[in-house]
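Just below sit the structures, each encoded as structure tokens.
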Structure I
Amino acid sequence: MNQSSDFHGPQILAAWRRHHSKPVNVNQQFKDQLSPLDRLAAAITDKVGTMGFFFLIFTWTILWCGYNILASEIPALHLHPFDPFPAFVAYLLISNVIQILLMPLIMVGQSVQGKHSELRAENDFEINQKAEKEVEAILYQLQFQQQLIVELLAAQNVSIDQVLKKVSERVGPAPLSTADQTSGS
């Protein structure tokens, strides 16, 4: 077979694989670069943002307040309130300390989670760009092969219309894309 110097056929699969970068697991990459304090902040943010944590705080509040209300208001029970009703000074102090400590910790955790989300979005964008280039390369190769077949048929003096008719009978009609289906409805 005589190849001309301007023959620019499709790239060989092996060559494509050599130049194709493997996908990176950005989740693992991000996790590996976190400091221990960032990991702690993210873990606490994950736990505090659950219904389980809410129910824990809710149960703690009901038990604390319930016991102290009963102990303060019903002397016949012979219970001793450790945080008398109605002030609940110890409860308010502990609650405020928890809030003061959790607020900045949750903000740090959300910042870590936000950076992770940005990294994933950037990775998704890069993958989409690669996929678009690959689809473009595939379409080019298909167009190249189609033109090559047309040229071969013309060189053999075969009618392209007859070949298309035979192929259409064997393969069937081309499927409609989603855009074609919606515009035709």
Structure II
Amino acid sequence: MKKILMWLVLLSGCCAYSTDVLPEPPKDFSWQQLPFAKASFLLPEGWHFKFVPNNKDERYEYYLTKENIDQKGIYQTGFDVIMIRGVPGKGKGKLPSEYSLEAVEKTEKKVKFQKKWNEKRGIFKEIGYIYVDNSDENASVTVHRLYISNDTTGTVYILTFEGLTKGWDGLWKTIGEPIFKNISIDESV
């Protein structure tokens, strides 16, 4: 199986692909393998990992969070991945890229995007956006979401990084950007 390592710099639109093994992680990060996904993402030192499988629906949720979800039940700062397999069979024949585009359009009707992009990287089609969620009047949250669709395998990955808007620039630079620059997803899944 061919593994694609995507180095994504989403804000500049630059990327490169490598079929090599995972590189040494950046300082203060380790690689977190995602069960069933054949994917790896950077886990910041001191953060927590939680996996929530739904084998029946082939929907898998992965949480890499600053707060311990098992203790608090929620998180305020973190990165989550939702992997959905068999999208065409669940979505009336819709390809993952069509499913993703429809989901983004629904979200865009509810919130104002600060930025939106749509790109193709090898076999993967990507559509992403950034917005500020002001629903909590005490603390707004910035959300950076990326849909990665594999129309060949029928799989979609939904990647979300979020944290308090106050301090977002530093959080993005030290945690979010390194995670998004170092995405490893096997193209056969």
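The table for this structure:
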{"item": "Which entry (I, II) yields the derived value 0.75 for FRET efficiency 1/(1 + (r/R0)^6) of positions 63 and 111 (r between Cβ atoms, R0 = 41 Å, to 0.05)", "result": "I"}
{"item": "Which of I, II leads on distance in nm of label points 7 Å out along Cα→Cβ at positions 23 and 135, largest value", "result": "II"}
{"item": "With distance in nm of label points 7 Å out along Cα→Cβ at positions 47 and 79 derived as 0.5, matching label from I, II", "result": "II"}
{"item": "Which of I, II leads on distance in nm of label points 7 Å out along Cα→Cβ at positions 71 and 95, largest value", "result": "II"}
{"item": "Per percent of Cα pairs over 14 Å apart, for residues 87-166 alone, the highest-valued of structures I, II", "result": "I"}
{"item": "Which entry (I, II) yields the derived value -4000 for helix-only ellipticity at 222 nm (-39500 (n - 2.57) for each DSSP H run of 4 or more, over all residues; to 500)", "result": "II"}
{"item": "Computed 0.94 for Rg/Rh (Cα atoms, Kirkwood Rh) - originating structure among I, II", "result": "II"}
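No lab work stands behind these numbers, since they all come straight from the coordinates. Quick caveat: nothing in here was measured; it's all calculated off a predicted structure. Cβ atoms are built from the backbone, for glycine too; each structure is taken alone.
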